[in-house]
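Listed below are the structures to be examined.
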Structure 1
Amino acid sequence: MITAVKWLDKNFEKYILVFLLIVITGILSLQVVMRFIFNSPTFWSDRVAQLSLVISTFFSISYCIRRGSSLKIDLLVKAVPEQVAKAISLLVKVILLAFFSLLCAASWGTLSQYIERGTTDAALGIPIASLYVLVFIGLVLTVIRCVQALVFEFFPEKNPEVLGKIITAPPAADDDGDNKDAAAENK
């Protein structure tokens, strides 16, 4: 059970994004074939590709926060002392959490309205709420990843990706093959 949760923690968004990329590529390829070879374009393929792209955007935000690979300008962070840089990093994570929490709440409000109205998508004929629920799930995952990033900020040992980086490399040897650290200890 715990290994399944760890696997999902590490890979959930990645596999969703791969699936959505395959859907986008497959559907757009089908559209090209249908339009130019059979001269019979599909009316729904562009809409499915568009929605898949929008949904992948929200899942990729969560994935990037999980990996710590968001777009950032680190000129200021590199110019200040390490403690100030850590404070800036913490502040950015708190702001991201607040922003995505507000966005998640607004998304819930929009989703609730679509559920009440029962509006359907004109091109696909399916309830719009079933599409917006995926956006909401992506935002909930993003909030979870923001909280996770804050926890890892205070407790880096809890981050499984940091654990591999904590393992130290063996001490460097000089040209003679002697261990420099051992020689220094003997003095």
Structure 2
Amino acid sequence: MTITLSGQIQSGNINSEFGRVFSSYMSMWDARNGRYGSINTQSARNPLNGISKANSGYAFSDWYGYSHSARQASIGLKQRERTCDADTRAWQFRYDGTALGQNWQWGTTSIRNWFYVPIGNRVDVYFDNSISWGSSWTTQRRAIYSNQRGYLLNVYEPARNYRNYSGIYVQSSEQITIFNDS
């Protein structure tokens, strides 16, 4: 179970995250340096990432939000250009709002694993309205589907419409597929 994002963290919470008995002795140095198990970097919040860590992972506060069992999310893209141009951009942000990078795709494609995102991070999806060929009046299907949450977005609209879907905070082992069909 993920360690709390606020409030008090006990050594037993860290023990439990590593599958140890809650009341067992716990050394912060041993936990931070992998003696109880490797630190899971698929959890965006972990004591090794150096984000707002005053103590380099050796303080209880450095463990807020850590999940030892977290598995990163997979983002896929199915994009089809039949009647006009279709372009998609996905922008990744760390849980604290820091931009991590963008992924762009132009043209017809089907990418099962376009990119991966650690749990707790955010993805914003932009459906481009800059039509370089075809009619901007053509209806496009724009959708975002999660295997855990169902459709987050599912609309049919003119290709000329700019669509931004912000704030997809990914969950452990989630598979998100973005559809952009003209």
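What follows draws every value from the coordinates through simple rules; no lab data is involved. It should be emphasised that the depicted structure is a prediction, and the values quoted were computed from it without experimental measurement. Cβ atoms are built from the backbone, for glycine too; each structure is taken alone.
Which structure, out of 1, 2, was FRET efficiency 1/(1 + (r/R0)^6) of positions 48 and 72 (r between Cβ atoms, R0 = 35 Å, to 0.05) derived from, given a value of 1.00? Considering all the candidates, the number was obtained from 2. Given -26000 as the derived value for helix-only ellipticity at 222 nm (-39500 (n - 2.57) for each DSSP H run of 4 or more, over all residues; to 500), which of the supplied structures 1, 2 does it correspond to? The value was obtained from structure 1. Taking mean count of other Cβ atoms within 10 Å over residues 40-47 as the measure, the highest value among 1, 2 is held by 2. Computing Rg/Rh (Cα atoms, Kirkwood Rh) across structures 1, 2 gives 1.12 for structure 2. Sorting 1, 2 by mean count of other Cβ atoms within 10 Å over residues 64-71 from high to low puts 2 first, with the largest value. Starting from the value 0.10: which structure in 1, 2 was FRET efficiency 1/(1 + (r/R0)^6) of positions 56 and 136 (r between Cβ atoms, R0 = 35 Å, to 0.05) calculated from? For FRET efficiency 1/(1 + (r/R0)^6) of positions 56 and 136 (r between Cβ atoms, R0 = 35 Å, to 0.05), the value 0.10 is produced by structure 2.
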